[in-house]
Structure P
């Protein structure tokens, strides 16, 4: 015999309006957000060293950063990075991504 509870959730999801499904997805994503981790000066120094090392060796770097409740990672060549006091500007493809320095969590050279 079939479990009616499992089938019922599938059945109700199929009957929901697309707006309701999108609303539930947004609520689930909001619930999964995390607070921004605190980075100390020692970690900032380490990230600066990694960036300098990668620049001298013209290698890629892996940047881990905080963005709107999520931790994200991006890989970029150091030749495509411009460092300012407030941002890392990454030239990727046809666009530029600006990562606020205070949202950086880790930088590792490849």
Structure Q
């Protein structure tokens, strides 16, 4: 499953630089698929959907840091555990029950984003 950041976030920003996929963004900041990945230009995802990896996407939160579920791999392929959870001083990086995924899917996503 992906990780999410709860409203308990104090906006310290400790998690953002630790994410190997750049899946974490400050509240109200738009995001891009290409950030810290090898994606660029027109991209076709495994489900067949397409997008421009260089285009900005709307922020998921205006108030606190947030995680883009489609970029989160729970650090699979990089670390033994999600780094956002490790560094968060208030334990607001938690499992997201709305985005439950197997290790196989998370490793596949890591490969897609970085190969």
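Only the coordinates and a few stated rules stand behind these numbers; no lab work does. Just so it is clear, the structure is predicted and the values come from calculations on it, not from any experiment. Cβ atoms are built from the backbone, for glycine too; each structure is taken alone.
For which of the structures P, Q does the calculation of FRET efficiency 1/(1 + (r/R0)^6) of positions 41 and 89 (r between Cβ atoms, R0 = 30 Å, to 0.05) return 0.85? Derived from P, not from the others. Structures P, Q were shown, and helix-only ellipticity at 222 nm (-39500 (n - 2.57) for each DSSP H run of 4 or more, over all residues; to 500) at -13000 was computed from P.
For FRET efficiency 1/(1 + (r/R0)^6) of positions 25 and 81 (r between Cβ atoms, R0 = 41 Å, to 0.05), the highest value in the series P, Q is held by structure Q.
Rank structures P, Q by relative contact order in percent (Cα under 8 Å, 6 or more apart) and report only the one at the top, that is, the highest.
Q
Given a value of 41, 15, 14 for semi-axes √(5λ) of the Cα gyration tensor in Å, calculated from one of P, Q, which structure does it belong to? Computed on structure P.
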